Structure 1
Amino acid sequence: MTVASRFSQLTRRLLLAGAAAMFVSLPAYAQETLKLGLVAAMSGQSAKSGEAIVRGLSIAIDEINAKGGVLGKKVELVVRDDESNPAKGVVAARELVQREKVAGLFGGLDTPVSMAIVPFANQSKVPFMGVWAAGTPITRNGAAENYVFRVSAVDVLVDKALLAYAIKKYDAKKPGMILINNSWGESNEVGLKAALAEKNMNYVGIEKFQDADVDVVPQLTRLKEAGADVLFMVANVAPSSQVVKSLDRMGWDVPIVSHWGPAGGRFSELAGPSGAKVHFIQTYSFAGKLSPKGETVLAALKKKYPEIKTLADVTPAVGIANAYDAMNLMTLAIAKAGSTEGPKVREAFYAIDKYDGLIKTYDKPFTPQNHDALTSEDYIFTHFKEGQILPLTN
């Protein structure tokens, strides 16, 4: 054999060995992080909600990774904008699961988007953690194997709290409802009717309106003529602001007790000065005396996001707090499962004993019968004041 042929054989062996090494190392490289996905409104009138969720998830991830990550891997967040559109939300969820290979999903502000993702999550056996959308059927979806969990408010409980607040604060006797015309509005219509029935109370009317409506005077006029002494409002930022501006045009100074939709974006700017009159529910506030964990998270936020100067810059706090606790609970479940396989992680959620969170200390937060970690005892009422969301005394 000539020197040239020996060299040629050696070269081929080296190339084959290198290719084999590359083939072995590529899968390990691709899986060097544990990916978790977020589908939320990152643009439009509710963009502040998506920003808050990203911040809460990111602060939790920084803490988790500083302690070594999960299953020996650093946690990575992959974000997709659903534009508050259910169809786009489902496409984003599919892309995150099928292409990005995320081990779990987090949801955003909009109940219709989360409702659209729920069937896909259950069919794909991928844990889906809600951190804002409050529609009752999101977690109570009737699936034989339910992969949807939540660290957020739940409409059926919120509606009882809204009624109790209206009675205590305003001595409400003849409430009316002004509800967004989608699945979130429908969820609260059911919840409010049930809450009123429990107290043997009637409502004077139910009015619906659309996201794009710029005038709600006709609906509000009907409620006024029916004698409503308080309004229950369920809508996100832009439509809620239109209700307030329509009331101003009418000169009707009626109390508004609202779900937490106004907190998700530029409500105080869009609604004007009368926006401060709207009292709405939340699960957390950075105002007042904070717990040690609250102080730690607030300090981490200010360090990571230098644009945060005042409490107005961490509004809406609910998105940050819910997301922070949700990320910790998701990664606790994955760690307990010792795997990223959906069925194992789902069972591990039920095995979580205690977690000292930002909103509260969670004690067995999930069971096969209950996939909601927060209860009505975790709600507070708030309002906007000079751009800040501040607690109200009940």
Structure 2
Amino acid sequence: MRDSPDWFEDYVEEDDQESGVIEYDITSTPNDFNVTTLFHFIESGAVVIPGFQRHFVWDIRRSSKLIESLLLGLPVPQLFLYEKAKNKFLVIDGQQRLMSIYYFLKQRYPRKERRAELRLIFDKNRKIPDDVLHDDSYFTNFRLQLPSRLPTSPNQFAGKSYASLGDSKLQLDLRPIRNVIVKQNSPNDDDSSVFEIFSRLNSGGVNLTPQEIRLSLYHSDFYDTLMELNTMPSWRRILGTNNPDLHQKDVEILLRMFAMLIDSKDYSPSMMKFLNQFSKRCQRNDENANRYLLGLFQSFLAATESLPANAFISKKANRFSIALIESVFAAATERAFSERRMVIGSLQVAEITSLAENQEFQNAATKASTGTSNVLARLRIGRSGITPL
């Protein structure tokens, strides 16, 4: 099994990097919400950290230092929020700080090994349910872990929980934190400009990937379905990686597979724009539609059980081939999808190997791979070589 950032072949959306900047009108409004207000914003769902954009990655010492800074009145970095609708704000930058505050006031801190699961739970419920919060397999008690200033001068806040802060509790509750609310005024029907806002205003050490931004903008029950599929052991086996990717690359592969199956006839570059439009469309999926797609993919996974673990690994690059799996998936499931049924039968390794070694397919997968002619060529070659199930 492999877990590395370059494990996925054909991940970079190369034609998307050349996109011109679209003119748009935005306003940026500074505010000073106090700690209690921000906490209640998260609790009520007014401030959304969709899909945990990234895993919560801070450790308890770093979170403790943030709380100490707030208690001491020291300056902390401002937050950036995007106003998606009335009383609904998406976090552009500041997830780690906001969640540190949220967990401290909840008096519980997430265990590192359970954070991938907690991301799914938080995304589904918009908060951490009480039964999970008080489950010691998911959380430990949050008491501030702070170093002493001097060997003979212990830190006054070390070991404190939110409830045991005493007189300092009100001081923390009322501590204001500067935040900037960004709102797009126009155009109101072009999400590419919102993408630009997220990309440019995310001030973290590493910019959000297109899929992380996509998850923020188009969160829906369909995305919950993708997140559920992404944790399935049979899918992780196909990918050749044990753990979900920190930056959602594996979720983007699932998205591309479904987009090529359902909307390939409408494909045109860029890939980023195509996946945005498909994500937006899937926000309208009802429960039955998402349940069917979940079952269809599970039946596809069942059809892969006899395949070797490296069936979708490019022999030339020794990396997982997105072009190969999306072509196989579309070809194998197209008939079942049109008949609204599950996949029946098994995929044949000889057919997949033959497709991967097809020179025309290789050319379409490596040269301007997200160009319309090459995307459609890969799907056409896949249909000619993979038996519908």
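Nothing in this text is a laboratory measurement; each read-out follows from the coordinates by a stated rule. Predicted model, so just to flag it, every value in this text is computed and none were measured. Cβ atoms are built from the backbone, for glycine too; each structure is taken alone.
Of structures 1, 2, the largest value of relative contact order in percent (Cα under 8 Å, 6 or more apart) belongs to 2. For the set 1, 2, ranking by FRET efficiency 1/(1 + (r/R0)^6) of positions 154 and 234 (r between Cβ atoms, R0 = 41 Å, to 0.05) places 1 highest.
Of structures 1, 2, the largest value of mean count of other Cβ atoms within 10 Å over residues 106-113 belongs to 1. Computing semi-axes √(5λ) of the Cα gyration tensor in Å, for residues 250-369 alone across structures 1, 2 gives 24, 20, 12 for structure 2. Looking across 1, 2, the calculation of distance in nm of label points 7 Å out along Cα→Cβ at positions 34 and 362 that yields 1.4 traces back to 1.
To which of 1, 2 does the computed value 36 (percent of Cα pairs over 34 Å apart) belong? For percent of Cα pairs over 34 Å apart, the value 36 is produced by structure 2.
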